[in-house]
Structure I
Amino acid sequence: MKIRVKICGITSIEDAETVCNAGVDAIGLVFYEKSPRNVSIPQAAEICASLPPFVNTVGLFLNASADFVHSVLASVPIDLLQFHGSETPEYCASFKHPYIKVIGMKEVHGLAQFDAIARQYPDARGFLVDSHAAGKAGGTGKTFEWTNTPVDYHKPIILAGGLNAENIAAAIQQAPVYAYDLSSGVESQPGIKDKHKVMQLMNEVKRVQCERN
């Protein structure tokens, strides 16, 4: 299975070019004012206009008003919505747009508990698992026990939380899921991607992929 990578928190055309040239499958745009990686709607539209073909765009929201999400969708070509907060299933489905729901794993113990949460969102295309507690912002840059990741779930799982070039191989080995999501692990400072770290990461992913094949 292909190892897919999304790099989130893209804030400039230059960083988008860096990660796309390195071979990522998707970029994440953060629409959350309290985040150092927050982008405005005009910024996001410019970044998306610069992207090459076959790179997906993901818009990240945390308990945003429905009007704000609609305003983003009206101006930015977002392929997938990512909901990080305490959004209800009805809210997530209301935009008639593909979405994934983030599940904080800090207080989730076992597949049964995870499944009970995930099944509340039947329209979700997949689930991103991170190290934060339920309802929190996430993006802590901390890992969690990867063996708790729901592997072989019936919908795609994306692993996030504290990933970087040094631990991505171990994460893939311990939690062989659909995709991996990084942000702070490939930055020189919050919101600024480090070209060297990005290349290190993607080279390591390619190495693991070659070993798998």
Structure II
Amino acid sequence: MIHANRRSLLLGAAALAFALPAGSALAVDVTALHEPSAIGEMALGSDTAKVTIVEYASASCPHCAAFHNEVFEPLKKEYIDTGKVRFLFREFPHNEAGFAAFMIARCAPKDKYFPLVDVFFKTQKDWMQSPKDGLFKIAQQAGFTQQSFDECLKNETVAKGILDVRGKAETFGVEGIPAFFVNGERYDGENTFEAFKQKLDPLLG
């Protein structure tokens, strides 16, 4: 399903661990971290929010799905939708299925990006049983035809853009997913709403 050249770039990525131990993150340049990638930033919340959360995730990662299905909605309701937090979602595909899912999301109109990502996480166990067929069924809901779906998966510009996002993440010390940065500082707490709340509230004063 994924072009051979892109497949070689992802070789070995599927074996990544899904969490880094506390204290393992490198110090990062906040300005560089928050700089939009060439393919464009996927953001939610106010541009002037006091706190910025950056998440690196893969659409096919079960730990990433658990965060989005159990923690993200209350986080969004209390902090993002209220303008307190800006949320930047960054692609870090760890296998071909996750890579293809993100390509579909990027090929879709921008206003369908987050709805598609939401569906990918909520139905991950279903579409991962047969990724190509499963992703096509989801893509159809966003207006894709078989032709536009196939053309998207061959789009080298989109593929390079996603790989560039992932490559830049590695310069910030990202090795496992989901990975979070809060105002440029690597977040090593538990991926629960309560743990994020304990981190965010002091920053928000």
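Here, each number is a calculation from the coordinates, and none is a lab measurement. Keep in mind the model is a prediction, meaning the values are calculated, not measured. Cβ atoms are built from the backbone, for glycine too; each structure is taken alone.
Between structures I, II, the calculation of relative contact order in percent (Cα under 8 Å, 6 or more apart) yields its largest number for II. Please state which of the structures I, II yields 16, 13, 8 when semi-axes √(5λ) of the Cα gyration tensor in Å, for residues 101-148 alone is computed from it. Answer for the origin of the read-out: II. Figure out for me which of the structures I, II the number -9000 belongs to, where helix-only ellipticity at 222 nm (-39500 (n - 2.57) for each DSSP H run of 4 or more, over all residues; to 500) was derived from the coordinates. This figure was derived from I.
Figure out for me which of the structures I, II the number 1.5 belongs to, where distance in nm of label points 7 Å out along Cα→Cβ at positions 157 and 181 was derived from the coordinates. Structure of origin is I.
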